[in-house]
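These are the structures, in C-alpha cells.
Values in this text are rule-based calculations from the coordinates and carry no lab data. A quick note: this is a predicted structure, and the numbers were derived from the prediction, not measured. Cβ atoms are built from the backbone, for glycine too; each structure is taken alone.
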Structure 1
Amino acid sequence: MERKWKPRTYKEGDEEGIVKLTKLAFGWDDPQKWNWRYKENPAGMGKIMVADDGGEIVGHGALIPVKMKIGKEIVTAYVSGDSVTHPGYRRQGIFEVLDSKKRAEAERDGNYVAYRFPNKLAYPGAIKLGWSDVCRLKTFVKPLNLENALKSYFKNQFLQRFFAVIGNLIIHLLYRTKKPPKMAGLRVNRISSFDNRINELWRKVSNDHDIMVVRNKEYLNWKYFRMPDSDFVIYGAEKEEQIGGYIILKCTRQPQGFSMGHICELIAPLGEAKVIHCLISKAIEYFKEEKIDLIFYEMKAEKTYYKILRNCGFISSRRLDKRHFCVYNSHPAISRTYLEDPEHWFIQKGDSTFGDSVVG
C-alpha cells in the first residue's frame, strides 16, 4: 500500500488538527490544554512531530521537556507522550516513524535522556525502537467500598456482596489501618498554590534520590494549578512555617460504575516517615468524604513508603502492576547501566500525567 502521509515537524497552526486527533485517543479536544502542555511549559516547547496527509493530521508524537536531577547534575530530559495514530491509518508505521523523528530532533539539540509509560499497545513498538524497560510501577490499592469496587468484576449483585463480605473480612484481619502518629505543631491543610518554601523541600527530597524530576515552585504550579480545568486536590504538611511534604489527589468515575481516588504524588523526605503517614491519612480522610470506592497509587516502590502504605491498609500485588516505565538514553556522560537500574529512580503516577503513549 502506498504511503500517503508524510512525517514533519510541528508548525504554528497545527493545533486544530492535533486536538481533533487527540480527542480520538484521550477524549479531550481543548486547545488550551495542548497549549498549556507544550507552549506554556516552563522547561520549553518540546519536540513535536506529526504525520500529515494532505493537510490532515493523522499522527502525533511529542517529547515534553522537564528538568531532571541525575546524580548531582540537573539536565533537560523529556517525557514521551501523546503518541496517537488515526484509526484509519493503523499498521502503517506512523508510531515508529514519529518516535524516531522526535528523538532525532532532540539529539540535534544535544545529548538527552527521555522516559515514557507506554500502554499495552505502544510497549512492543517502544522496545523495538530502542527504549529500555526499567521496571513496572508498583500498584497499591485501598478499598473503601469493596462492594462497589467489585462491580467491574461481577455483574451479579449476590456475588458482589458475597465477595465483598469475604474481602472485607480479609482486609480487617490482615490490612488494618493504623492511626496517624501525633506530631506536635504539624498541620495538614489544603493549599491553592506553591510558594518559595517548596524549593527548600525540593532540596531536601532531592538528596534522598539519585534520579527524579525537579519539583520546584515553577514546575509544580504550572503542572497542577495552571493546567486548564485542573481538578487536583493538594494538601501540604506544615510545621514551624516550613513545608514538610505534600500530597496530590484526584477523583475519577469509572464507566463500570465505581469511583477511584488517585494519589498522583506524595513527596516528603524519607527521614520524615511520620509526615508521610499523616499525608496518606489525610488522603484517606478526603476520599472517604468524597465517597470514593477505591484508592489507587502507582510508584516505583520505596521501602519507607511501602511500610507506611501497608500500615495505612493498602494492598499490593504483582498482578496489579500494569504500568511499564521505559527510558531512552543518548547521553554519553550518563551510564546506560546506571539509568536502567530501577533503584536509582523515584517515579510516581504524577510523572505520567502528561499523556501516555497510545496507538489508536
Structure 2
Amino acid sequence: MQIYDYLIVGAGFAGSVLAERLNSIGKKVLLIDKKDHIGGHSYDYYDENGVLIHKYGPHYFRTNDDEIVNYLSRFTEWHYHNYKVRVSIKNKLYTFPINIATINEYFGINLKTEEEMRKFLEAKRIKIENPTNAEEQIISQVGIELYETFFKNYTKKQWDKEPKELDPSIVKRIPIRYNFNDNYLDEKFQAMPKEGYFKLFENMLKGVRVELKTDYKFIRDNVKYKKLIWTGPIDEFFDYKYGKLEYRGLRFEIERYEKEYYQEWGQINYPNEYEYTRIVEIKHVTGQKIKATTIVKEYPVWNDEKFYPVLTIENKEKYNKYFEEAKKLDNVYFIGRLAEYKYLNMDWVIRKALDLFKELSYE
C-alpha cells in the first residue's frame, strides 16, 4: 500500500493550494473531497445559456497581497473589475456601502466633503466605545435610522437571528465611507479568473492525485499517510463530541433570460422586501459578452450546506473546546473557514495556506 506524505481533506482554496505547493517539492499528496468537483464553494460552471455561474454564490476575488496575485497568476489570467452593489429600499436603488452619495440620496441633502459626512454621521450615531454585538457595531457607526433601513432586516434574514445575538465581526467587514467611492470593496487588486474558478483549480491541481465523492471517515482506515491537513468542519472531525456548530446555508433560485442583461448592476441587495437577500447577475462581473443572461436569487436557509459560521457566544464557546482538542494532536493541521470556524475571505485562506506550506517545507 502506498504511503502518502499528506492526506488533505477538502479541495477548496486551503486544501488545493497546499496540495499544489507540497506536490511541487516532491511530497506524495492525496487530496480528497466529498463533493463531485474541485474548488469547494468557489466552483463555477457554464449553464445552458453559456453563462458562467458561481454555483455557491458570487465569489469576488480581491486582495492587497502581491504574493497571492503572483501565485494565482500561474494558473489563470484575469478579468479586472471593480465590484458595484446597490441596495433596494422601497423600489429605489441606493449606493452601498454607505457613502456620501447614499446619504444624499436617502435624506435628500447635499453633502460634499468628508468633513460634512463625518459631522452628519457623528450627530446620528450612538456612542458605544466597545460594541459587543452586530447591532451595537452598526448603530455606533451610523445611528438607528440607517441601521434599521439598511442593515437590521438584511442581517435577520441572513442569519435568522437578531443582530444583537451576533458577534460584531459579522458586520465589521462592511465599510462606512466618508467620500463618494461606491466600490463595494477596497482592495487594490479586484478581478475574476478569466476562464472561471474551476479552470484555475484544474490548472493548480495538475499532477496531484485527487479523489472526489470521497468521505474521510470512510477511507481513513484504508489510507496510509504521515500527516493530515483538515479543511472541513472542525466539529465533524471530532465527531461532534461537544455538539454541532451552527452554519447558515443558502438556497439558490436560478432564472434565465434571453436578453443581454436583467438588471443594471451585478448585485442588488434587498434588506426589507422579499424573502431573498440579493439578486446576483454575475455576468456583469465576469465580463462575458453573450446575448443571454442568468440571475440568481439567494435565500438564506438552514440546511446541510455550510456557508457561514454563525458567530454567537454559544457557538464561539463550543468552537473553543474543539480548538483546544485540535492543539493536542500531532501531525494534524486545521485550516480554512470551516476548520477555523471563521468568515475568511478567499485571499485570507490562501495566505494562511501559503504560510502553512512554508512551515511544513522546513520539516
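Compare distance in nm of label points 7 Å out along Cα→Cβ at positions 21 and 349 across structures 1, 2 and report the one with the greatest value.
1
Using mean count of other Cβ atoms within 10 Å over residues 237-244 as the calculated read-out, with 13.2 as its value, let me know the right label among 1, 2.
2
Given that Rg and Dmax of the Cα atoms in Å, for residues 45-180 alone, derived from a single structure, equals 22.0, 63, which label among 1, 2 identifies that structure?
1
Work out distance in nm of label points 7 Å out along Cα→Cβ at positions 13 and 61 for each of structures 1, 2, then name the structure with the largest result.
1
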